[in-house]
Structure 1
Amino acid sequence: MSLIALGINHRTAPVELREQVAITGERIFTALHDLAMLPTVNQAAILSTCNRTELYCDLQDDHVEALTEWLARFHALDPADIRPHLYSFPDADAVRHLLRVAGGLDSMILGEPQILGQMKAAYQNASDAGTLDAALERLFQHTFAVAKQIRTDTAIGESPVSVAFAAVSLAKQIFSNFEQHTALLIGAGETIELTARHLHDQRLGRLIIANRTLERAHQLATQFNGYGISLDEIPAHLAEADIVISATGSEGIVLDRKTVKPALKRRKHRPVFMVDIAVPRDIDPAVAKFEDIYLYTVDDLQEVIKENLKSREEAARQAEEIVEVQAERFMAWLRAQGAVSSIRNYRERAAAHRDEVLAKAQHMLANGRDPDEVLQFLANTLTNKLTHVPSVQIRQAAETGDTLVLQAALQLFNLNKD
């Protein structure tokens, strides 16, 4: 068994490449089944967010290149185009990486909580697709418990730092008084909900939430005294928005240049602040060419995010210590699984010796032999059968000078004191 974590993230690739390898919507199940069909893959899970796409696999052997080629083929890309941007972690490093990701230690925003929910969704998708087995199942459950421990035992989640918070902070640099402005949020997932909460806390004047499902838009908007619309209604309301923040799971452009241009005319060229948090992007990059549009992507939020990280750095160091301990704990469990079949075979052989000797002893008693004599026979014979093979192996190791086997025997049979 060989655990592998292979992926691409915000540190290794620009948003243009990350959106090309993102796996969204129902395609995740197609991808999982396709990945699990590789001859070297025993089990697999896929995590795909706006900042990363990662494959977690149990491989028969260390065939990282097969995963690289699969990822490129699935997206109709040349492997040479993505290979320089990929990273891979084997075995203990894979476990450590998974724990760091779930704990928010590998995120663009240190300690951000959303990634844990996204990882739980990745686990559920793999479980529903039937691509998980005992090892990855146990690893995910261990990961969730460690992420909870990090949140409980450190202060990594206390500061309000997230992509949503960074977007709102950046908007405040352009619009100092939110009470006089309107925001249009596109999408209704966790990021948009968090953005709406931050805007509401900043006393935003008016909030509009657009979503593919109108009912969900209304539900979310109602929590913040806002108004819900469908995506089709965006052209009719876009001119009202001073702030536009989009984070949908759409695979294509949601807000294009043709929609934005007439809205700017109706606004009489009053400026609009836009943030595209989605990967793949929701807002056509060409929109940035308009003089009155200030368009930012998740990569542009880096500087804002850095200003809000200082309070989490000490907590992160504590979290890293937890990760180290818990990664080794999981690897110990994993190594123990390799001995399960050996232990089972050893116990079955001992049980077979027991049954054989017991049957002879019972036969001796049935024939009227003295019980003390039978007990002596049972004890001596069973002892000889159980110690014969180890004794032979230890003697041979001594004769050949195999000190490793001798030391192992001392430890295995607890003979050091003797």
Structure 2
Amino acid sequence: MKRLIILFSIILISGLHLFAKENKFRELTRQEKLADFDSMYNTLKRVYPYFGVLKRKHDIDWLGNYNQYRKRVENTKSNKEFIASISAIVNDLHCDHADLMPTTDFDYFYKLYKRYRLLKKSIKRGYKELKIKSARNNHKHWTNLLNQIYEDKHGKQESSSSSWYDKKVNAPLTITSDSVNKIVYVHLPSFVDERIDKDKTKLDSLFTHIGEYNKLVIDIQGNTGGNDSYWINYVVPYLIDSDVTTENIIAYRKDKVFYEYYKVPKKELTYNEVKLNNMPKELKGNGYGFMKREMTFYPNKVESRFKGEIYLLVDELVFSSSEAFAIFCKQTGFAKVVGKLTGGDGIGSEPFLLCLPNSGIVMRYTGEMGLNPDGSSNAEMCTIPDVELKGKESEECISELMRMIKNGEI
């Protein structure tokens, strides 16, 4: 009996060992690595709109570096070296909407895209990439390797993307009031999706009880974005007394991938039909299309609506959906924008997702170029504040704005 138990144990252990080996993601072959790189390169070449911006801002000819990048991938001797090279190549785009976060934060992206997939075509299409078997099965392998690379370079990992995200979710929404000078100050640290339920009751209480004040400071310094619904649904409707309509121009590469993500008007606009003064020169050719995106904001019912002046405090970290709010404020006059040049890339929608065929690595990248009212690329030129506060730290900007308000200088 004892011998049978021992024999069964040996068989069980051997079976578990084989099972573990079968489920541990294998090393990619050289051909598989190159095929994944080519998939990424060729997709971006066809769809990504910011290569001209990259050349002007960072003097990087990403497309021209094809042979250099491919050789780097070809010379990798392990999966660890491969993911390091892919990450570095993507980082050369210098775009905060182009990264490997759908791999390193796979569970978050999967839940988010699953939740909203029926609401927007772009999210439904991105969810399709996340559902690919290799993406679901391999993301932990690649995340572990990236964590090892980080630790090799920086020592014991002090913070991960998840802890960074937790900080955004848990950062306090700060509200203070000055009844003498009739000023209300609110700091909105993030627009990430999980904050909507967390903050909406506080925002409702704030904006329905400040009718007796005449100055409102909305501070979004350090706010790197999240979900436009935050400010669209829980800030703007409380502070307008009539309908407000905005209009933005989106430029995009006329490729089938773009049309899979977005529904465009039957009649796409041409360069000559748009032709704003400061449009990037590359938009004149290379198969670009244009569309006009309009949005109307409606006031909600508020018994004691705020009627005073609104100031939006921004800095270089304002990006994506927080940048969209800054654009709205400046474009409509909703608020006077104060602070530093923003981080940009706030006109458009969700980044596109791409699952590389052999590794299952999922990257994201921007698939459209939002134009400022003068035609310049918002990702390139960002938003220039109405009142600039250069060279000041966050607290200094708050103090300076408060001083100007109290002294009637703004």
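Computed from the coordinates by the stated procedures, all read-outs in this text should not be read as laboratory data. Values in this document were obtained by computation on a predicted structure and should not be read as measured data. Cβ atoms are built from the backbone, for glycine too; each structure is taken alone.
Some notes on this structure:
- Structure from which 6.3 was derived, distance in nm of label points 7 Å out along Cα→Cβ at positions 97 and 377, options 1, 2: 1
- When Kirkwood radius over Cα pairs in Å, for residues 129-304 alone is calculated for each of the structures 1, 2, the largest result comes from 2.
- Structure from which 18.4 was derived, mean count of other Cβ atoms within 10 Å over residues 113-120, options 1, 2: 1
- Answer label among 1, 2 for the case where distance in nm of label points 7 Å out along Cα→Cβ at positions 33 and 353, calculated from the coordinates, equals 2.7: 2
- Answer label among 1, 2 for the case where relative contact order in percent (Cα under 8 Å, 6 or more apart), calculated from the coordinates, equals 14: 1
- Each of 1, 2 could give helix-only ellipticity at 222 nm (-39500 (n - 2.57) for each DSSP H run of 4 or more, over all residues; to 500), but the derived value -14000 comes from 2.
- Comparison across structures 1, 2 (criterion: Cα Rg over 2.2 N^0.38 Å) gives the highest value for 1.
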